[in-house]
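K.L.:
Alright, structures below, take your time with them.
Values quoted throughout were computed directly from the atomic coordinates according to the rules given, and no laboratory measurement underlies them. The structure presented is a predicted model; accordingly, all values stated were derived computationally and were not measured. Cβ atoms are built from the backbone, for glycine too; each structure is taken alone.
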Structure I
Amino acid sequence: MTQTLIVGQGMAGSVLAWELHQHGHAIRVIDDGHRTSASLAAAGMVNPVQGQRLKLAWRIEDCLPVAHQFFEQVEKEFGETFFHRTPILRLVNNEKEKDFLDQRLADERYQPFLGEYEQPGANTPLHDDFGGIRIKHAGYVSTAQLLIKLREYFEHEGILCDAEFTHNELSVDENGVRWRDLSAERIVFAEGFRILDNPWFSDFNFQPNKGEILTIQSDQPLPDIPVNRGKWIIPQGKGAAWCGSTYGRGQTDSETTEAGAADIMAKVANTMPSHEFKIVDHRAGVRCATGDHIPRAGFHPEHPRIGVFNGFGSKGNVFIPWLAQRMAEHLITGASLPEDCDFRARPPRKKRQA
């Protein structure tokens, strides 16, 4: 009998499935060919420092080494490069951000992740009126390339069920779960924003956030490392770059928009005013986060055979491998999950009723 069904083969479901399969845990993965996955549209940034306040990401000291180890493992397995290790040049937008940066540079916890302050003009011809800094232990993941390889692997191992999951076909009792002809001890939903339509989790505060990303072509050479100033710019060689992202809070469609492209291009042009660009590709996906920006793993408080692995937002490539290890230990050995991200101990607050 299958031990665990995993719904979703985006980044969250794939890494959890990989971790469990590596430990000999009997799984089946149900996925519809990434039809609703945000991971294929993502640029895959790995950035330990986030936001205008330049704060370290949640549990970064725990998560980042495990993320690096995971990408090394799959690169060795498949003989391909997925994680592109590179510093990120973070240009400061204004005096307020410069004040935050000064605070971070004086904080010992931040020192492993931040280089020395670079004075205004040090990165000409980029727009750097307030200077910048290089963020260390960073990079980006070729997420779509990785997910395709993992899908092929799961197919080869006979653990992938290529189908669209329908919640109303799931039956649950004290002995286990059943979906169509698949039976298991439990089910774990790693379905991204589709959790909003999940009858067991729809009343919890998971938050969708649509993001649009462009591929652009420049008339001049681009910097050889990613640049972030309001929007990130990730060079891809030969004058091309991925640029983004927008933040459409509450939006769940995957349609690209002229407004989204204009928003990105305005900030890219402001960062590189001497360049001319053209858009060569435009894509969108929907992230799924929680109200407190802490992902959740574990089981429903009232349904012990129904689990969740979700809420990673835009930091999935940083958070997922570490939490997948914790979730795998929980399923295999019964080890406790960390309380701050244990769904049963600390579920996202329920939505307010209208």
Structure II
Amino acid sequence: MGPGAMSRRAIRVVAMLSVVAAAACAPPAWCTFSIVAYDSVTQELGVAVQSRAFSVGMAVPWAEAGVGGIATQASTNESFGPMGLAMLRSGKPAPEVMRTLLAADSGSAHRQLGIVDARGRSANFTGKLCSDWAGGLTGPGYAIQGNILAGEAVVQGMQRAFLETRGELAERLLAALVAAQAAGGDRRGMESAALVVVRPSDQYPEYRTRYVDLRVEDHKDPINELIRVYRILEGQRLAEAHIRYAESYEKAGRADLARVERDRVAESMAHALARKDVDASTLNGLAWICATNSVHLAEALQAAERASALEPKSTEILDTLAEVHYRSGNVAKAIEVESRALSYSPNDQYLKDQINRFKSGIK
């Protein structure tokens, strides 16, 4: 065989290897790191993920309360999401669902998959043709996986952060992402991130699929951006959700769990008050929720006063500040603040009714 033939053969081999490498993370592909997890106390299920690809939240995370959570990535087979949830919904455990999905998939060597069911059983898989470094870890209630990573330390850091962080599931999932990036993360860099958490509720069925559903589609620092928007959600809709769950637990005779939910609101308030860049809307929302439920009133006063300093002529914020004073037993101050709000909107009947309510002593 002449030197020309050898050169042509070498070129063909290189070309073939290039095709294989591309197939290991070819479009549609989300080469990334993720964690799927379950909270046995709240029965929440969640998925957190980051990737050097656009809109990772569109394809990788799937979850349904009382059913399970799934992360499908690498050379992504998005059908694993709905198909896997359907099998989990029928009662099949996570390991069996994983085996069934992969057995029917001709491209399984390029796939990566993590599954946790609603009993905390976990399983994950890394195909032999996924790009290095690729692998994962599982344990009771969690599955961690990643590919094209800086090394095994990435998934090890995620595991450690998840297990050592206290608080609600979303906080633990975000801590895992932060730890992954600190250990080197996706060696190509960062672009998008997502956080999905679902939670059972008969009264609020929307929480079964949309308790937390946040995406950062394209950002130079997607994990910190995800945390930033989560803090806004935490201080508004999640605070309201915690109060709803607290009331539900009280009715069910579970005062211990109700206390945990109210403590979550206190944690949200502490996070907001600790932020120098916190916006008036977040502070006002937290203060109103606390005031109208007569919880954490000292902190609510701090939040309402800071919100009012940011937007001194907002009648909505002044109304919240007045409500906090009233619930705290300072009726005179409540009337004074509400009267100030009325001066900015003299024809507002609601503000007039509030003043009359404060004077009458009606809660």
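K.L.:
Assign the value 1.12, calculated as Rg/Rh (Cα atoms, Kirkwood Rh), to the correct structure from I, II. Before the final figure, lay out each step's value.
P.N.:
Details: I: 0.98; II: 1.12.
Derived from II, not from the others.
K.L.:
Hey, another quick one. Have a look at I, II and say which one yields 3.4 for distance in nm of label points 7 Å out along Cα→Cβ at positions 98 and 202, as calculated. Mind showing how you got there, number by number?
P.N.:
Numbers: I: 5.1; II: 3.4.
Answer by label: II.
K.L.:
Determine which structure produced the value -8000 for helix-only ellipticity at 222 nm (-39500 (n - 2.57) for each DSSP H run of 4 or more, over all residues; to 500), calculated from the coordinates; the candidates are I, II. Intermediate results must be reported in sequence, preceding the final value.
P.N.:
On the way: I: -8000; II: -16000.
Computing helix-only ellipticity at 222 nm (-39500 (n - 2.57) for each DSSP H run of 4 or more, over all residues; to 500) on every structure in I, II gives -8000 only for I.
K.L.:
Tell me which structure, out of I, II, gives 13 once relative contact order in percent (Cα under 8 Å, 6 or more apart) is calculated. List each step's numbers first, then the result.
P.N.:
Values: I: 23; II: 13.
Of the structures listed, the value fits II.
K.L.:
Using P(r) over Cα pairs in 5 Å bins from 0, in percent, for residues 178-289 alone as the calculated read-out, with 2, 11, 18, 18, 19, 14, 10, 5, 2, 1, 0 as its value, let me know the right label among I, II. Each step should come with its number before you reach the end.
P.N.:
Numbers: I: 2, 11, 18, 17, 12, 10, 9, 7, 6, 4, 2, 1; II: 2, 11, 18, 18, 19, 14, 10, 5, 2, 1, 0.
Going label by label, the one that fits is II.
K.L.:
Identify the structure, out of I, II, from whose coordinates FRET efficiency 1/(1 + (r/R0)^6) of positions 66 and 266 (r between Cβ atoms, R0 = 35 Å, to 0.05) was calculated to give 0.80. Mind dumping the intermediate values first?
P.N.:
Values: I: 0.40; II: 0.80.
Structure II accounts for this read-out.
K.L.:
With FRET efficiency 1/(1 + (r/R0)^6) of positions 138 and 330 (r between Cβ atoms, R0 = 35 Å, to 0.05) derived from the coordinates and found to be 0.75, which of I, II does the value describe? Walk me through the intermediate numbers first.
P.N.:
Working: I: 0.75; II: 0.05.
Traced to structure I.
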